[in-house]
Structure P
Amino acid sequence: MRRLRFLAAVVLAVGIAGCGIADKPAPMAVAPAKPLPVLMFQPDTLDLGQVAEGKAAEGDLLLRNTGSVPLTITDIQTSCGCTTGMPGQRLLPPGGFTLVHVRVDTFAKQGKVDKTLWVSDDQGHTAMAHLLLRVRRNPHMALSGRSLFDAPCASCHAAPARGKATGPEIYAAVCVMCHGIGARGGYAPPLRGRHDAQALAGLISNGAGNHYMPGFARARGGPLDAAQVRALSQWLASLH
């Protein structure tokens, strides 16, 4: 009898222990750490502060090679011609870094400005950084003699219009960066909702009387011929 009681106790203990093991929650899986980009800015956003219009906004970004082989910087691109970047050195050893000096021409800019810079290397890696600044309006810039159609501004506000024939093409080429997507406004006022094509043609051709919105007609020194002005103004007038 004692032997039977002992065996029953053993079976019960094993059963309880087994239930405890089965009911114990499985350990949480730990996600592997996301690898760092090989070519990267640290940090990837640089606040250049507030500057008066006409004064260059300048600063330095730190660019690092986090990989195990040397990298050579082969290309630097920016979101517009007014922004430039110059690395201190182009060859980066493993773990090495360099400073990239950035400069933003603030002519004809006002308020909050966000520019982007991309750097590529010979191994196909790319790093991107944002440049933030606030431009304080300078009334004296109207007398500077500068124009949006002079370098470096012409690379964004004039040259892209070449060969464009339809309203949407022309708008995307030389208007959207100021007047916003769909002509809803951005740095400059919205153009959507103005349904007088003739009035729009006059504004586009002759400008608003300031250096922020000069006349875009060729007769005023701008990039658009008569057909382009007509196509652009008619398309804008059709927007609701």
Structure Q
Amino acid sequence: MGHWREVSIMSIVINNIDFMYRNKRALADLSCTLVPGFNVLLGPNGAGKSTLLNLLTAQRPLQRGTINFDGVDIEKTPRQIMQQLGVVFQQTTLDLDLSVFQNLTYFGALHGIKARVVLERITPVLTQLGLIERLHDTVRDLNEGHRRRVEIARCMIHQPRYLLLDEATVGLDVDSRKLIIEHIRLLAQQQAMTILWTTHLLDEVQEDDPLYILNHGQLIAQGKCKALLSEHQQDSVFDLYRWLTQPQGLV
């Protein structure tokens, strides 16, 4: 399947990726180009979304294919790329026994950023995410929604060019889901970041989103959501997803 948009600055170009776990194929000949904005990778649990995130963050080595960030090969200069990435994985990586402030400043220190600068950079984000009053609370005392907000704030400290979020709203209450997704969409608009938002929640997709649908390790559709709806003559993301992922006789 060809790329549907031209390569641009701050793009992530994924080309002919295959990946296997023992005898199980997790990704099959996956190619796409992610450009600045809010890109949505949609697929059920087990579709290969987390595997792709692991490859994009160099958590696993490539087996076949290439990944380039703005023309830079992830296999040749992984450290350079990691310095430009902000990542939120499904499983929390916060230290539960430290305060919100301690978690944030520790992350900043890993990037050579002083605590004072961390606080300056992150105060507006914490305010937008409703966390400023929880700055000195222990993470263990926060609910899951607030912990996820802390992780999103943390991944912005080093001012990344790319933001990758793997099922960032799974298991959260409605208010936290709404606040987080609105904040990430705002980042895409205001900072022209290249954002990949992976989800299996159909209501998180909007018609103007660049949409990539992954099923059984294969990218079965890519394009603007509203263009895909028109192409497949479907009225909603739910109908489109069902049409593309289920045997036609069962739709």
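No value in this document is a laboratory result; all are computed from the given coordinates. Note that the structure is predicted; figures quoted are calculated from it, not measured. Cβ atoms are built from the backbone, for glycine too; each structure is taken alone.
Match the computed value 59 of percent of Cα pairs over 21 Å apart to one of the structures P, Q, and report its label. Write down the numbers at each step before the final one.
Details: P: 68; Q: 59.
For percent of Cα pairs over 21 Å apart, the value 59 is produced by structure Q.
Supply the structure label, taken from P, Q, corresponding to distance in nm of label points 7 Å out along Cα→Cβ at positions 104 and 144 with the calculated value 1.4.
Computing distance in nm of label points 7 Å out along Cα→Cβ at positions 104 and 144 on every structure in P, Q gives 1.4 only for P.
By the measure percent of Cα pairs over 18 Å apart, for residues 120-191 alone, tell me the structure among P, Q with the highest figure. Mind showing how you got there, number by number?
Values: P: 62; Q: 34.
Result for percent of Cα pairs over 18 Å apart, for residues 120-191 alone over P, Q: largest is P.
If helix-only ellipticity at 222 nm (-39500 (n - 2.57) for each DSSP H run of 4 or more, over all residues; to 500) is calculated from each of P, Q, which structure is the one that comes out at -10000? Please list the in-between numbers first.
Numbers: P: -7500; Q: -10000.
Considering all the candidates, the number was obtained from Q.
P, Q: which one has relative contact order in percent (Cα under 8 Å, 6 or more apart), as calculated, at 26?
The value was obtained from structure Q.
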